[in-house]
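Given below, in the form of structure tokens, are the structures.
Read-outs: derived from the displayed coordinates by stated rules, not from any lab. The model shown is predicted, which means the values in this text are computed figures rather than measured ones. Cβ atoms are built from the backbone, for glycine too; each structure is taken alone.
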Structure I
Amino acid sequence: MTKQDLVAYMAEHAGLTKADAERALNAMVDGVKTGLKKEGEVKLTGFVTFVAKKKPAKEGRNPRTGAPVKIPARVAVTVKAGSKLKEALN
């Protein structure tokens, strides 16, 4: 499902215009980004949990040449499905 497919679904099921549904989706995505930056975690109980984890710098290898490569420190986001989402899929 693409973003536009999700916007169309939201518009149809929530009785919104596509423009309103897209604004709502964008606001939700911005809220998740802000929550991860400020709190490091966003929980939608029963649905999904987003967690920002700091990864230290490390040294890796170029798989083609075998040469060492420095991998800079970064923040990675992990996503864990909640119980209600798991139940809906199984």
Structure II
Amino acid sequence: MKKTIKIILAGSLLLSLGSCSVSGPLFVTDNPSGKVTKTGEASYKVIFGFRPIKADASIATAAKNGKITKVSTVDQKIKGGLFVKTYSTIVTGE
């Protein structure tokens, strides 16, 4: 009985330490996306539930980082673990 409980607890601990990732589109514009040559990304990390004071994962920052003037698509990606989560905004365009 004790061995079973230890195995269940060890398995639960391993599952909780695994990371998970969620990604999805935020929106698409009318700008052409067939010849997209540029990608920009802006992200920040949340550690132990505390977000940095100057955290910026905005569309404008991602476009600026990729030197994009006409945004075609915007995707958001959230990658999480037990203590750290990363929020990213990915912008494609010209």
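Table for the structure above
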| item | result |
| --- | --- |
| Which of I, II yields 0.9 [distance in nm of label points 7 Å out along Cα→Cβ at positions 60 and 76, calculated] | I |
| Parent structure of the calculated result 1.00, given that FRET efficiency 1/(1 + (r/R0)^6) of positions 4 and 28 (r between Cβ atoms, R0 = 35 Å, to 0.05) is the read-out and I, II the choices | I |
| Of the structures I, II, the one that -7500 was derived from, the read-out being helix-only ellipticity at 222 nm (-39500 (n - 2.57) for each DSSP H run of 4 or more, over all residues; to 500) | II |
| Highest-scoring label, criterion being distance in nm of label points 7 Å out along Cα→Cβ at positions 20 and 68, among I, II | I |
| Relative contact order in percent (Cα under 8 Å, 6 or more apart) - highest-scoring structure of I, II | II |
